[in-house]
Structure 1
Amino acid sequence: MRFHKILWEIRWKLGGQAALGKPPIQKIQVRVETKYPVAFESPDHKIPWGTMRDNSTHKKFVSFMATRISTENPNTPLGALDLGCSGGQLVRDFSDLGWLAVGLEGSDFSLKHKRANWPELAGKNLFTCDITKPFVITNEDQQAAFNLITMWEVLEHIKESDLKQLFDNITKHMAKGGYFIASTTSAPDIHDGTDLHQTKWSNTQWKQWITENYPYLRVVNFDLKFYQFVRHNEEGSFLTFKRQ
């Protein structure tokens with residue numbers, strides 16, 4: 001699996017990125033409007049175990065989704081939003097393709113410590129924000145609508161009582177025909193005596209909750225192996241939805 005990922009990194013550097021083409025040029029001047037720029041109440045801000053380490057991406061996933069979405073939306077500016085973006089590499093990859101690419105991270109650890117992509121992309125593509133509170137992302141003073149919204153092993157970190165506001169934020173920023181993709185786990189994740197996973201649902205429970213509360217989000221299947229997503233765990237739990 002690691003070898004497969006490395007091969008896609010090499011392919012990308014040798015010109016695979018250029019083969020994907022780029023959407024029409026768009027002006028990018030992103031702002032994030034929120035009264036909660038940091039998720040101070042989150043255990044992940046107090047114990048930033050993941051955000052101090054992760055900088056995940058997978059060029060196979062980027063290539064697959066870029067091809068699929070650009071085919072469905074020819075000659076159209078495209079956008080990708082990664083929630084819980086940590087180091088921001090996935091955001092950078094889509095930005096390099098000419099997409100409106102934005103990442104939101106609840107902890108300000110990476111911003112303060114200038115790690116991974118934050119020194120270059122902070123305030124441009126990467127922003128801190130409590131995603132469980134209301135927020136609005138604008139580009140050129142217009143509310144942004146993203147063709148792809150992702151969350152990689154983030155949902156289980158959210159309290160059940162905060163899920164409705166989170167998904168209201170997600171659907172508000174989804175373009176028609178856009179995709180929501182996430183990986184989840186039902187296992188605990190204990191650090192310094194604190195379980196960082198606050199909603200340990202099974203894949204079935206997540207799908208049931210989403211379809212009951214947001215019926216215009218329909219489950220779709222992708223021709224991807226579990227190791228070709230950006231992140232995965234032993235459960236291989238993925239949520240793949242398309243907005244009708």
Structure 2
Amino acid sequence: MALLEIRNLSKYFGGLAAINDLDMDVFDSEILGLIGPNGAGKTTLFNVINGFYLPTSGKVIFKGKEISKLRPHQISEIGIGRTFQLSTLFMRSTVFDNVFTGFHINYETGLLRQFLHSPAARKEEETIKHKAMEILQFMGLASLKGELAQNLPHGHQRILGICIALATNPELLLLDEPVTGMNPGETLTMIDSIRQLRDRGITIVVVEHDMKAVMSLCDRIVVLNYGRKIADGLPEKIRENKEVIEAYLGREGA
């Protein structure tokens with residue numbers, strides 16, 4: 001059984017179908033690439049999976065349970081994390097505080113105990129601080145923990161966005177254009193980090209326009225065009241698919 005199942009999913013905005021009767025599976029411990037031209041429906045699909053949009057029709061199923069009508073915070077709580085195309089960092093907060101804030105949905109002590117700074121709240125806060133540092137260490141940002149997010153170079157801001165998503169303890173991580181705007185060295189570092197996350201047991205779906213990165217990183221690729229799936233397979237098969245070449249690769253380059 002797939003970890004995530006998309007079944008007959010459609011999302012309309014007025015009369016425009018951003019996603020059109022889509023079927024797609026994401027399997028445990030894979031890195032799945034989701035590609036297609038601008039306007040193909042990739043980010044809209046992420047927004048439906050993540051609970052920002054309700055589907056017009058169809059279902060999103062996670063670990064055998066339908067989640068189509070859950071709100072974003074509920075989606076996060078059940079184990080689906082998300083990054084975004086545009087930065088959603090707290091720019092005037094430190095790197096550490098950005099990640100620490102990402103743990104807020106997992107607080108177990110109540111708001112009153114946190115406000116009163118009870119022993120249980122203090123203990124939980126110390127545990128979360130330790131976990132935040134573990135994430136920063138793993139992602140290579142520990143030495144920048146005291147730096148303001150606004151002062152980070154673009155590549156490090158992208159990495160920090162992933163760190164915040166990791167603070168929600170996801171089983172499935174949706175990465176929206178993680179290497180866009182990076183130089184070749186930063187791209188290679190990010191690819192290596194994503195592979196290490198998968199090796200830690202996190203299933204990953206990547207939306208990305210850098211085709212060289214997608215082809216080298218992903219175990220399998222799904223191609224969307226005008227909201228429909230036009231191909232699904234191994235990278236080498238996708239690269240040779242004539243419909244994909246016509247719709248996307250031929251214009252953007254592989």
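Values quoted throughout were computed directly from the atomic coordinates according to the rules given, and no laboratory measurement underlies them. Since the model is a prediction, treat every value here as computed from it, not as a measurement. Cβ atoms are built from the backbone, for glycine too; each structure is taken alone.
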Structure (1, 2) behind the derived value 1.7 of distance in nm of label points 7 Å out along Cα→Cβ at positions 168 and 224: 2
Comparing 1, 2 on relative contact order in percent (Cα under 8 Å, 6 or more apart), the highest sits with 2
A value of 24, 11, 9 was computed for semi-axes √(5λ) of the Cα gyration tensor in Å, for residues 96-151 alone; which of 1, 2 is the source structure? 2
Re distance in nm of label points 7 Å out along Cα→Cβ at positions 64 and 216: value 4.0 computed from one entry in 1, 2; matching entry is structure 2
Quick check on the output: -7500 is helix-only ellipticity at 222 nm (-39500 (n - 2.57) for each DSSP H run of 4 or more, over all residues; to 500), derived from one of 1, 2. Which one produced it? 1
Work out the source of -0.74, -1.25 here, i.e. which of 1, 2 gives that when log10 I(q)/I(0) by the Debye sum over Cα atoms at q = 0.18, 0.26 Å⁻¹, for residues 40-127 alone is computed. 1
Comparing Cα Rg over 2.2 N^0.38 Å, for residues 144-199 alone across 1, 2, which is largest? 1
Tell me which of 1, 2 gives 1.3 when you compute distance in nm of label points 7 Å out along Cα→Cβ at positions 8 and 48. 2
Give the label, chosen from 1, 2, of the structure having the highest value of mean count of other Cβ atoms within 10 Å over residues 24-31. 2
61, 40, 33 is what came out when Cα extents along the principal axes in Å was calculated for one structure; which of 1, 2 is it? 2
Re distance in nm of label points 7 Å out along Cα→Cβ at positions 16 and 160: value 4.1 computed from one entry in 1, 2; matching entry is structure 1
Re Rg and Dmax of the Cα atoms in Å, for residues 136-175 alone: value 11.6, 34 computed from one entry in 1, 2; matching entry is structure 1
